[in-house]
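Each structure below appears as structure tokens.
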Structure I
Amino acid sequence: MVGLFSFSIEEQAQTITRDQILAAVQQGDTQTVQRWMSQVTKRASHQSHAKRRMRIDPINAAVYDGKSLLHHACGSGHVEIIDCVVSSNAANIEVTDNKCHTPLGYACLHGHLEAVKYLMMRTDANINRRGGDGSTPLDLACFAGKTDVVKFLMGCGKVDMSVFAQRRDTPLHQACLGGDLGTVQWLITQDGVDINVRDDDNFTPFQYACQENHVDVVKHLLCVGSVDVNMRDDDGESVLHDACRHGYIELVRCLLKADGIDVNLRNVEGKTPISIARQNENVEIIGYLLASGRVQNLKTATRNTTEAWR
């Protein structure tokens, strides 16, 4: 890797190492970045086409902790550095990191609004580009709870909403998965946002929030929408089953206050929420379930049948 970042013997005094250029990018040291960019482009201009093809591109290669320099610039939010790299005309704006996310996605994930605006207004960055996990820049902003970035992206008129319709995993799912209440609150006020939309695995945003134990988000969804608190997964389990299994005490208390909650639902193994709590010896959750006054047939709560829940 030394050949990527060092030059001729005469130039050693002004050579900038990989660690130094990475630190300069992250710290916003524009002068050092400009000097390094000049060195790299100058060296490349003196090499034959064949030799350039054999070298790893130090500007675009994901050799800085699995990311390119532009990723790090966007992740740090230094617009001057981003401009320096982009203006060199040597940077690939759609270069991907080790998770197949672009610099735009990285800026969205870290919530750097000015960096996002620069990339959207000054470059051809693709707002609908999916990463290796299928997530778009908007998904990343929603998951990370970067509400200002979410508002900008959804207001710029360039988001292809059909992307989410095709896979049925919406920005609201991602926001509930990440657990930022402010982002969730803003999204559900937008036209066309369905609070009960299901993803490819048949899960709703409400289930995402419950699975991740985001109690504040769960409370808000219960207050503003007619969510199905008794919806079950392929194993016949409701969100109450899941909360009891994981020992989410505050979530159990929250769910027990929900209108229409059924504490006696059985999963494919015939187990009710209280039987799961008993199995895990979670005395506190057992106490809350009993205190609700709705537990039925306690002695047969672990009935073994695969048909009981259907």
Structure II
Amino acid sequence: MRILIIKTSSLGDIVHCFQGMLECHLHRPEIIFDWVVEKPFAELPQLLPNVKKIITTDVRQWRKKPFQATTRKAFKSSLRELREHSYDLTIDAQGLIRTAFLGYLSRPNIFYGHGKKTMLHDAYRMKESPGRYFYHHVVNVPERHLPSQFRKFIGSILQYPFDLNKSYFLTPSKRYKDSKTILLFPNTSCVKKTWGRWNELTKELNLKGFKVCVINGSEKEYLNNQKKIPEARNLPPTSIMDVKQLIEASKLCIGVDTGLTHLACILKHPCVSLYRENVNTPDVGAIYHENNKIIHQDLASLEVGRVYDAVLPLLDSVK
């Protein structure tokens, strides 16, 4: 069986699908998936053992220059790839009008998507409900924890038993670990999720002999953090695969609710995750494991000492 799955963005939302994909591979190893994804995140699905082909789109750029020849050429190329195979199933895991339309363009034999009673945070709704009119079948998943929601969603479609008491993680590469390097993930597109005391934390960690590095996803973040966190080594933007290698080689990671924090957690890497009370909550997006220490409070009042206290047991547990 060959299935087309559509989950185009963002980094964290794609990673939230990984436990479900790994569980599916355990129960249905014969299934091959092709994955439709936005170009900046094309490396992510390659980490999964049951994904064979990556089909990239660049909708955000296409919207900016819809009538340019380069846009038309890129769209036609993506369309050819969408129609290269006659898929047994097409699954829109995103729930947007544009992703439902991409699935429709693939000329699906059977097309599944989220129903109007799928829970998104605290409300039962699709992000963009008109998209469901493209689907042949909808699946309602009354589950607010996003990794579990996808597990129920795909397990219901493919009819295998999913067990939410079990967890699934990527197998990290075996590589040299730098016992002195700690990575920081301070960047997020949501201003309300940010924390403002990274430089103070870096000073504390430096005093203990650690090398602190900030991972930046754009040139703008890189330049801003050079000013905001001058005590750390700020790394310029690099590929997702390079960041994965940096995570695997580090002692631990500290980050806000952002895609790189979720990537570290799906690798089961030691992590301190910061969630802001009344803005975001770990029971929506956290990938739980024994070495993911979660702090959930008003980040405006979060003291450096509390973050450092969460770091200490990880230093002892990770060799």
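Where a number appears in this text, it was derived from the coordinates with a stated rule and is not lab data. What you see is a predicted model; the values in this text were computed from it and never measured. Cβ atoms are built from the backbone, for glycine too; each structure is taken alone.
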Fill in the blank from the handout: Working back from 21.9 (mean count of other Cβ atoms within 10 Å over residues 18-25, computed), options I, II, answer is structure II
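Which structure, out of I, II, was FRET efficiency 1/(1 + (r/R0)^6) of positions 154 and 178 (r between Cβ atoms, R0 = 30 Å, to 0.05) calculated from, if the result is 1.00?
Attributed to the structure labelled I.
Given a computed value of -0.72, -1.12 for log10 I(q)/I(0) by the Debye sum over Cα atoms at q = 0.11, 0.14 Å⁻¹, which structure among I, II does it belong to?
Matching structure: II.
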Exercise for the section: State the single structure among I, II that was used to calculate helix-only ellipticity at 222 nm (-39500 (n - 2.57) for each DSSP H run of 4 or more, over all residues; to 500), giving -10000. Expected result: II
Problem - If relative contact order in percent (Cα under 8 Å, 6 or more apart) is computed and equals 15, the structure in I, II - result: II
Problem - Value 1.2, calculated as distance in nm of label points 7 Å out along Cα→Cβ at positions 114 and 138, assigned to which of I, II - result: II
